[in-house]
1. Of structures P, Q, which gives -0.63, -1.11 when log10 I(q)/I(0) by the Debye sum over Cα atoms at q = 0.16, 0.21 Å⁻¹, for residues 142-237 alone is computed from the coordinates?
2. Where is Cα Rg over 2.2 N^0.38 Å largest, in which of P, Q?
Structure P
Amino acid sequence: MPGMLQADGGAKHRVTIRDVAKEAGVSTSTVSRYLNHAGNVDQNTAARIAMAMEKLRYVPSIAAQSLRMRASRIILLVVPDICNPFYSQMARTVQGLLGDKGYVMALYDSNESVHELESIRVARQMYASGILLGSIDIKKAVIDELRSANIPTVGLNAYQEYPFDTVHVHGSEGSYLAVRHLIALGHRHIGFAGGTPHSMIANSRREGFERAMHEAGVPIEPRNVIEIGFSQSDGYVAGRYFAKLETLPTAICCANDQVALGLLAAMQERGVRIPEQVSVTGMDDIPYARISNPSLTSVTNDSVAFAREGVRMLFERIEGVVTSGPRDVVIRHELIVRSSVSVPREA
């Protein structure tokens, strides 16, 4: 915990920058320059300040520094759903990378973009040095707020062109790879589960499904397509729907792993054997995909790579290394084949 000093009257007070300056035998302005990395502080003086801080157990106030300098060493990471393992892994990686640079991460869950605009206002209030915005479909009001805030920003998993740097995957490529694999195994009755009609990511993943089917000349059966959401509970509802069909599809491509895991649970509860009766694929390759029963065939959506590229690009902006127009980095997909797929039952 922060250090405390006892005054002559016996009362204790929190250690301040003045106490550190007195202990180190320097001025408060010198300690301030040392803490804020502003101006030259020679090695001997820096060492004395560091020793004084350690002795007094002085902890700098990030909030106070932010108010004084109208800037901070805080980076705001905005994610749509921290319960999604894709974003929780991203947050852990970002936190580690920022710590290595002497920055701290503030985390804001926008609840599937419902509170995204508010997150930018929070960034302004805390004088954040930068924003990592994990969002698929960034609304115009949010973009306008970002322009007004003038805070370096990188969009993570952003599918459109924006007036700031972005890191993303080819939106339709993952589901396209999964369905191509199912078709190569001999499947012709393939379903699609997950997403909502107004979701950009859902539309792009459904587009990949449709493109693979059309290219192979395989008809899409409307009853085998259900757009319901992205959560595990949504997948469970989808699984119950498919299990009640008079004729099951031989394979189902899910919009993400959460949907796939919920679907697996619901169908297996109703006696549907996976993959003997129905093959199932997911997307994102979250850790649970490897330990599900059966293990889930999925397409990588590397959250660690997103975090690394996003932090790298953000600091190039913060440090003025890059001043050109918006940049775009694409993370490649990879199909990971596991036990949840096989040749179709009629083959």
Structure Q
Amino acid sequence: MKILLTNPDGGAFYYILRGFRNAFKCLGHTAEFWDGSLNTFDADIYIGSSGWPQSIPQDRTAKIILHVNPYGSTRLNPISGVDINESDKAIQWTVKQKPDFVFGYGLKGDVNEFWDNWINEFGIPVYGIPPAGDHIIFKPSPDPNFKCDLAYVGGYWPYKAINIDKYLEPARKKFGMTIYGWGGWNKRSGGPISDDRVVKLLSSAKICPCIHEPHTSTYGIDIPERVFKVPLCGSMAICDPSAKLHEYFPCDTMPMAKNTNEYISLIEYYLKHDIERNNMIKKQRICVLKYHTYLSRIKTIFAGLGLIEECIKIQKHIEDLVQNERS
């Protein structure tokens, strides 16, 4: 099967699509990024986004799948001036493309609440397909040059800084932390870092504290890739409060603080207790491999297209990954 992916110029959506691409390829499919012309690649499936509107011919054979922002009977309240609801312009463009279905970064219950107007008003099926972990790229690759207690990789800008300043910064001041990323970190960050060095850093840290954007804390949607790729690299994730986190990870698998003091206490405890930390890493890795790699996400894509045999193949592949991890 041939899958064509829209080509955003970086950002979170690029990494998510890269995860899709790698998952499709590891199953033997052909998957490539859009090169400017949909006619040069006779795609069976095209995956795009309302945020990256590219010309999709109306006379086509490919199935069209589009990522969309929330547009539901329950409207999300803006947080700190940031509105993540879909814009009227993007809604009009999406409907015009006549997609086979659309998807949002949430679970099934989130879609029924925050994305349901796509089907209520336009009859477009909508699925919950959250970000996940790319098991092809993110795997244990420790390097003594990156060995540290705590590490964090990510950007810093005013909206994201709300929870970084509340949770990550106090942890950095107390324990020290290796930070890489772009934006307004000033001297706290070593600056941008290449993908291969990200894997080495995450694999070499004892703990990688995770931070959610404010709307994820409040509504539980838009869970970041970070909480999945940290365990895939063999490090331990500890999280700030997030409304739906324990619908992704059982409570005994992902420590989640209720406040800043508990965030600090959890980090301190697991830094001091190697056995408990290593046991938690194993639990987190198995949970991600079983439910939260991009294999699981493209299984939802194939299910939405009625390709049940492909779903069966993917499930077998996932079960093999989990069995290999446990053996």
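Throughout, read-outs are computed from the coordinates displayed, never taken from laboratory work. If you're wondering where the values come from, they're calculated on a predicted model, not measured in any experiment.
1. Comparing all candidates, it corresponds to Q.
2. With respect to Cα Rg over 2.2 N^0.38 Å, the highest-scoring structure among P, Q is P.
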